[in-house]
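Each structure below appears as structure tokens.
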Structure 1
Amino acid sequence: MNTAAFILVACFVFGFGLVSRRLAVSPLTPPLVFVGLGVAFGPWGLDWLRFDVEHGAMHVLAELTLILVLFGDAARIDLSALRRELGLPVRLLAIGMPLTILFGGLAAKWMFPELGWLEAAVLGAVLAPTDAALGQAVVSHHAVPTRVRQALNVESGLNDGIVLPVVLVLAALASMSAEVTRSASDWARFAAVQVTLGPLVGVAVAWLGNRLLKWSTAKGWIEPPFERLTGLALALLAFTCAEHVGGNGFIAAFVSGMMLGQLTRGRCQWLYDFLEAEGQLLMLLVFLAFGVSFAAPALETGSSRTVAYAVLSLTVIRMVPVAIAMVGTGLRFPTVLFIGWFGPRGLASILFGILVLDEADLPHEALIFDLVMLTVLFSVVAHGVSAAPLARRYAAMAADPEHCAEEHREVMEHPLRTPS
């Protein structure tokens, strides 16, 4: 970007900040606004902004954001509370998410026969993680029963990190058809190293980082602003150390965040503060870049088949697995529909799509990438516009604890990725 483009981006961020509270109760969510700005000022609009997809800066932004999202999402979830409750989030992650990947892959193979089975599975996995930030009004609306809000919040916090190894392994296996120089055993060894060394490094970085933080805090040597920066430093340290020893840095960042969050539970407000400011800025920049570089091309190259798949991905492919996962919970049918609909595809799918495009060598990677971007675009609009009104309507329907006893069962409230 040139100087004028930097000025424009800074004005976007500053201007949105000025009216952010006003917009919080409107259908204009931060992702929707920044995607819209990207389209309006990008090559398909006024052409004042350009982000070169092949440029190194774009990949640095994508990688840095993915590292922080994985690290921060894992850190804010209290796993001990999750184990005690074993409720809706576990069902969504253990039943709903695998079924979503399966249904997404089967639908992709049926609608796009040119895709290999593994390529179809990659697409299903990339589009499986949800992003609560696209429907922020739902998870921050205090009239919506806490159990329902936290199910969506925890699901979006953990599913990106859980599905990442699946994406990496499937992409590596799918690449075998394009890279004949590696045997199946070579790929199996590569995948095993990626998903084992990363977690080990992540645990080690979190354990050592926690010990040093406790020691420094006890001595009174650390200032609050620098305490916030330790989150960024540890996330980057886990990533780079894992990559250095041959593991996967993204998995290491996720595991490190999860470990650090449990070790510092109750005294890691500094980490949440960082994610609400610096992390939020990176996420907005990714959505702006998405609007500039990917949104309009996805629409331009779209066909009836790609549009149909994107719609199916946001409805049937998500909602049927959720309905299956909720069997036996006692939740009312409107609640199941509500949870099923608010599974927006956003930041994780964008970043996973860029990661697959950059790292893998799939025969039909352009088609897969276009499908991912089109689905995310539809989700940004549909879930952004529907979040506030549907949250109000559902909250009114579920207001009576006597008629919605299971919805109002008491659960622990976990921090949100973005401030409410």
Structure 2
Amino acid sequence: MPTPQREPLRRLSRAERAALQRIAHSRSERVDQVRRATALLAVARTGVFIHAAREAGLRSGTTVADLVARFNRVGLAAVRIAPGRGRAATYPLSARAQIVATAQCQPDRRTDATASWSLSTLQRALRRGGLPRVGTSTIRRVLQAAGSSYQRTRTWCPTGTAQRKRKSGVVTVVDPKTEEKRSLIDQAYRIAEAMGIPLWCQDEAGPYQAIPQPGQSWQPEGKPRTQPHEYIRGGTAKLLTLFRPTTGEVRAKAVPRAPNAVLHPWLKQEVLEILSGLPELANHRHEFPPAADWATWLGHLPHLPLPPLRLILIWDNLAGHLSASIVTWLFAHGVMPLYTPLSGSWLNMAESVQRIICGRALNGEHPQTVAQLITWLEDAVAGWNTNPTPFVWDGKRRARRVRAKQRRLARLNAAATPQLIAA
């Protein structure tokens, strides 16, 4: 028996008809949306629901009648929404808000038996708080929809500040030139190489002890690599590192100690070798006075005549790096040092490559002596230089973090916006 047409299709506007025709003839839209658009156009043309159902490939005229009723109420949204079937949500918005709020509260060690929430401890707390049947999978989905994930805790310090212990107690030291130093280093990473000025980073990694080092490795199933529980400390070693992010080249030397008497001569020798390998200054660089290049990084014209700027060196603000002898020598050879602010070691990309190289050299190993430590570290540097990896400031990793943050915000907005579901 044909379905009685109690609610006829209202008159389509020109924009609605054009949108329905586009969807009906599209090859990239979902099949269910194409069928709904086809059925609505058929009803507008013939006015008979059963004929429209056959033309669109729908089950019956009742399906078309329900579609027409939805279209009369909500317009084109009726084409893009599901008919509302499926299991209803078990927990309402209030219960989901309670789950999120509980996860953001600090647990009580005596009552909750934990200092930080896991899914199981959070489940026990929520069941005591009025959700007696909530499960860990529900908790995980609710927290992920709210933009949260289970993450490893990291150490953090605001760039430009540091805590120091004095006779009067613990004080907070503030670097007044934090933003100036940070912006200069950021600018150097972005434009120095494009200006024809090589940029290098310097740092001292370590000390690394000659003891069993933690780490992972591929081993036969059930036969992990074993290391002695008792050991004798065999001394320490440091890795003096110069790193050029644009090419990935590393110049390094492993030493037992790294005072100024060891660091400064090594740095001078390496800088002289780098400068000797640089091409002659381009002609357009000769057209401008050397002071113009220096002023870009000094913030003012130099008070004394300086040679042409040949190289930029980024390193930490240790006291030995600020000594008059090494700073004077750098300026005299056309090297501009840029110092990271307090708690700003993340601005020195040499630390990033050091973590990779030293991890490759020592993870899961057991060096016995300082000489063995030095050999392994220098061998890892040589292996790195056979196939170096350039580092890009604000590169792919930062782009991935930005995209991940956008996805979390999108999920959060979708969870906060009520969806229109037809009856």
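Every number in this text was worked out from the coordinates using simple rules, so none of it is lab data. Computed from a predicted structure; not experimentally measured. Cβ atoms are built from the backbone, for glycine too; each structure is taken alone.
If mean count of other Cβ atoms within 10 Å over residues 70-77 is calculated from each of 1, 2, which structure is the one that comes out at 15.5? Only one of 1, 2 returns 15.5 for mean count of other Cβ atoms within 10 Å over residues 70-77, namely 2. Assuming 7.7 is distance in nm of label points 7 Å out along Cα→Cβ at positions 6 and 358 as calculated from a single structure, say which of 1, 2 it is. Of the options listed, only 2 reproduces it. To test your reading of the models, identify which of 1, 2 gives -0.42, -0.53, -0.67 for log10 I(q)/I(0) by the Debye sum over Cα atoms at q = 0.08, 0.09, 0.10 Å⁻¹ when calculated. The correct label is 1.
Quick check on the output: 0.05 is FRET efficiency 1/(1 + (r/R0)^6) of positions 14 and 342 (r between Cβ atoms, R0 = 41 Å, to 0.05), derived from one of 1, 2. Which one produced it? The read-out was computed on structure 2. In this comparison of 1, 2, the computed figure -22500 for helix-only ellipticity at 222 nm (-39500 (n - 2.57) for each DSSP H run of 4 or more, over all residues; to 500) is attributed to 1.
Given 17 as the derived value for relative contact order in percent (Cα under 8 Å, 6 or more apart), which of the supplied structures 1, 2 does it correspond to? That value comes from structure 2.
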